[in-house]
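Structures for review follow.
Readers should treat all values here as calculations from the given coordinates under stated rules, not as data from a laboratory. Here the structure is a predicted model, which is why all the values come from computation and not from measurement. Cβ atoms are built from the backbone, for glycine too; each structure is taken alone.
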Structure P
Amino acid sequence: MKKYLKVAAIQLNPNEDSAGNIEKAVASITNACEKGVELVILPELFIYRGDPKRYKEVAERINGPITSFFMSLAKQLRVNIVLGSILERSSQMNRYYDTTVYISSRGEVCAHYRKINLFHIKFNKKIINEKKYFLEGRKIVSSCIAGHTIGFAICFDLRFPDLFHCLRRRQTEILCIPSNFTHATGRAHWQVLLRNRAIETQSFIIAANCCGKDPYTHTRSFGHSMIVDPWGRVLAEMGEKEGLITAEIDFGYLKKIRKRLPIK
């Protein structure tokens, strides 16, 4: 069981060029590994952001070609990778799951989490409704890393504390939250929600967000990927450009927080 774990959140500006998006992700992961990182988190739907009519071109099943490529990369670089989310095919025509895939440093898929709470907002006469293209996930998911428990949520899930309370009851110590948080909502709520969830669960949070604009909807993403400790302190934060942030997770510190201020 490790006492420390160096982690990274990668911030990207995905577009409709899937190959280019993957290339940027690989470069960022490689860069993180050169810094000694052992766990990297990519943003939500980092492989493709654009016209939903093209979703079927990049959607795949778990262990499909794209996931398999990153499995090989994880094994080669000996790094744990959280594929922020991929477009996972479902049994329904033109409906998909927004799915996080957790790959171990052995190159194995250890867990996958399908986004439970789908985004629906009307803002400045613009409507964004993920239920038009996505199906809701049903299962809360946690897994293991270096002898510790890691849990998963995606973007809009941040607004539903019950999900995080369930993960806390599983003794989750690290929460991975890949996102594509909009600029309008992110400016008001992003840091507040992340710090709240870290404090409530007494967990480390690694939140990798998209930046830039969606080329189809022209919706601007907030960026500001963040790593937060169990006391709610921001250990690292990005601006609104592509890049990565790193931090060292101290499990001894987490244990002290939970011992001094026990919650159920």
Structure Q
Amino acid sequence: MRVYMGTDLEGVAGVASFERDTYNTAPYYETSKKLLTQEVNAAIDGLLEAGVEEVLVNDGHGSGGIWFPDLHPKALLKHGRPAAPRAVSNAVVREYDVAIMIGQHAMAGVVDGNLNHTQSSREIDYYKLNGKPIGEIAQFALWMGGLGLPLIFLSGDDAACREAEALIPGITTASVKRGLSRNSAISCSAEEARRRIREGAKLAVERQKEKPIAPLKWDGPYVLEKRFFHTDSADAAAGRPGTERVDSQTVRIRAEDILDIAYA
């Protein structure tokens, strides 16, 4: 089995604030990257214990979330900005069998979701796909599903785990903190977080071998609605081909293929 790992910074134990921890100008940003990398390494240890042959780690945090010097010696890292064209990434991901997510947060608007947001914490009010609110977990799971990979494991805060479990019955999750508000949380220790993630990742692979989770697929055609906080963001989005302006802050995009719209 080969595993594709999506990562983000906001769902990591010990990380609780945009201004202090996750923006690239934050005073503890580099510390946060090291904490994420150790959670990634714990997941890889669990995957290897379960017999996984290869793990490709995608650095999914906008300004970068992986502290490369500390990355697991068995890991491969997909990174860099701007990212490769989607067609190039898709060809790479199709080489893998299952997907997992480490360090994930809840979608924008979840009251107890620590660091909740969807794509841009500064610009996006919400995403809706075919009328249903979605966040980055659904985006990733549907993108993976479109490429034939099931999402089998996720770590993050309580709210992210609930979101994943509602989206994908049977998924294994590991909660490493409980959100109190958007910028405050109760985290378990770094050591305990890594233990939960290592054991959860191993269990997810074992469960997948015994009772496989299917790739997540929703019926098309697809309509993605994006609402922004500010009109200038909607102005910029509305200028892209195939985009419909709904109102001063909202645009819609239509597609027949989930791969064309999951990250539009």
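For FRET efficiency 1/(1 + (r/R0)^6) of positions 21 and 189 (r between Cβ atoms, R0 = 30 Å, to 0.05), the highest value in the series P, Q is held by structure Q. Structures P, Q were shown, and log10 I(q)/I(0) by the Debye sum over Cα atoms at q = 0.13, 0.16, 0.23, 0.27 Å⁻¹, for residues 181-252 alone at -0.38, -0.55, -0.97, -1.18 was computed from P. Each of structures P, Q was scored by mean count of other Cβ atoms within 10 Å over residues 149-156; the highest score is held by Q.
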